[in-house]
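Before anything else, here is the set of structures, which you'll find just below.
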Structure P
Amino acid sequence: MGRWEPNARGRLEQAALELYSERGFEQATAAEIAARAGLAERTFFRYFADKREVLFRGAGELQELLVDKVATAPDSLAPIDAVAIALEALGAVFHQREYSRLRQKIIAANAELQERELIKLATLSTALADVLRRRGVAEPAASLTAEAGIAVFKVTFQRWIDDTNDRDFGQLVRESLAELRAVTAGK
């Protein structure tokens with residue numbers, strides 16, 4: 001090991017993405033990730049419970065942001081508009097497009113990671129439905145709105161990583177939501 005260098009978590013994440021891309025998620029080990037980052041294996045486990053968590057570590061913060069934005073949205077807003085505010089706020093989180101593209105490519109190549117991504121999305125939907133119910137939205141409207149919000153998120157995220165015009169995440173949320181509204185209005 002060389003002298004201490006800052007940003008161990010970031011170096012571990014970068015090393016993991018490189019190894020997952022080069023060799024596949026299944027073949028990369030925590031020890032190899034740590035070695036590539038110039039760190040001890042125990043340092044890897046200080047930051048991540050397992051090698052999947054490198055790709056999913058921000059899920060809790062993402063959920064907190066969505067729930068907080070819906071909870072604090074003006075009461076006069078329709079439920080879908082409160083969710084739209086929350087989704088637009090994700091633009092502050094999603095700013096590393098190349099990282100996100102690579103992450104999504106790694107997930108798409110592995111069934112276990114795809115399952116983990118679906119669990120993350122279902123958890124986000126449940127959290128959104130819960131906060132909508134706390135705002136007084138009855139069922140099934142709370143669950144339908146939460147699921148629609150997650151659908152808008154999924155479509156927007158894919159459009160964002162595929163976008164070659166560098167449009168901002170919030171703009172793509174608004175466009176995706178407009179498409180959903182047009183579809184549900186029968187236009």
Structure Q
Amino acid sequence: MKISGAVLAAGMSSRMGRNKLLLPYKNHTIIEEVLENFSEVELDERIVIIGHDRSKMETTIKRNFGDLFRIIYNERYTLGRSESIKRAVENTAAESDALMFMAGDKPMVKGKLIRKAIKKFQEERPSILYVMTPEGRGHPVIFKRKLFDELMGLQGDIGAHEIITRYSHEVYELEDDKIQLDIDTEEDYRSITG
């Protein structure tokens with residue numbers, strides 16, 4: 001089973017007031033930590049969708065990861081997350097059986113969990129797999145190719161929640177006991193940097 005992976009990193013960070021993905025974290029930036037975690041797993045291809053701060057994001061990614069990630073620019077990033085999902089689907093290799101999504105602002109989701117999600121997806125072969133955390137649905141999320149057309153129909157900033165609900169009988173929930181904090185505000189950022 002061939003699985004492509006896409007990191008969604010195009011948002012405007014409106015609640016933060018500055019590009020949260022380029023903020024310092026550990027010895028690099030938040031987006032570099034996410035991509036480093038993502039690069040630890042076996043995937044047939046790796047895509048990162050960028051939009052806001054295009055030049056800085058491209059420079060940061062290429063400087064540290066070379067050609068490991070195919071960078072796709074989402075010119076419609078101001079219209080919400082659904083546009084980045086659609087750019088990822090459009091750019092997934094034709095031979096891929098599934099597409100895994102990871103949010104660009106979740107640096108605490110480590111390679112171990114991502115590997116576990118891929119393994120479970122390959123074993124169970126559901127239409128959708130997502131991680132269930134103590135606070136609710138988290139990442140990564142994997143969709144079989146049969147749902148790509150529905151992903152292409154998404155609108156706005158709501159993500160794929162409605163598709164997950166519609167196919168709830170074909171979902172595998174991978175339970176994880178760790179909280180997945182989204183870095184949306186200065187308070188969130190302070191909580192992970194101490």
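Where a number appears in this text, it was derived from the coordinates with a stated rule and is not lab data. Since the structure is predicted, the reported quantities are computational estimates derived from the model, not experimental observations. Cβ atoms are built from the backbone, for glycine too; each structure is taken alone.
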### Summary
One of P, Q was used to calculate Rg and Dmax of the Cα atoms in Å, yielding 15.5, 44; that structure is Q
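From P, Q, which structure was helix-only ellipticity at 222 nm (-39500 (n - 2.57) for each DSSP H run of 4 or more, over all residues; to 500) = -9500 calculated on? Spell out each step's value before the answer.
Working: P: -23000; Q: -9500.
Source structure: Q.
Given that relative contact order in percent (Cα under 8 Å, 6 or more apart), derived from a single structure, equals 26, which label among P, Q identifies that structure?
It traces back to Q.
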### Query
Ranked by FRET efficiency 1/(1 + (r/R0)^6) of positions 60 and 124 (r between Cβ atoms, R0 = 25 Å, to 0.05), which of P, Q sits at the highest value?
P
### Task
Please state which of the structures P, Q yields 22.2 when mean count of other Cβ atoms within 10 Å over residues 44-51 is computed from it.
Q
### Query
Quick one: Cα Rg over 2.2 N^0.38 Å, for residues 36-75 alone came out at 1.15 when computed from one of P, Q, so which one is it?
Q
### Message
Comparing mean count of other Cβ atoms within 10 Å over residues 28-35 across P, Q, which structure shows the greatest value?
### Response
Q
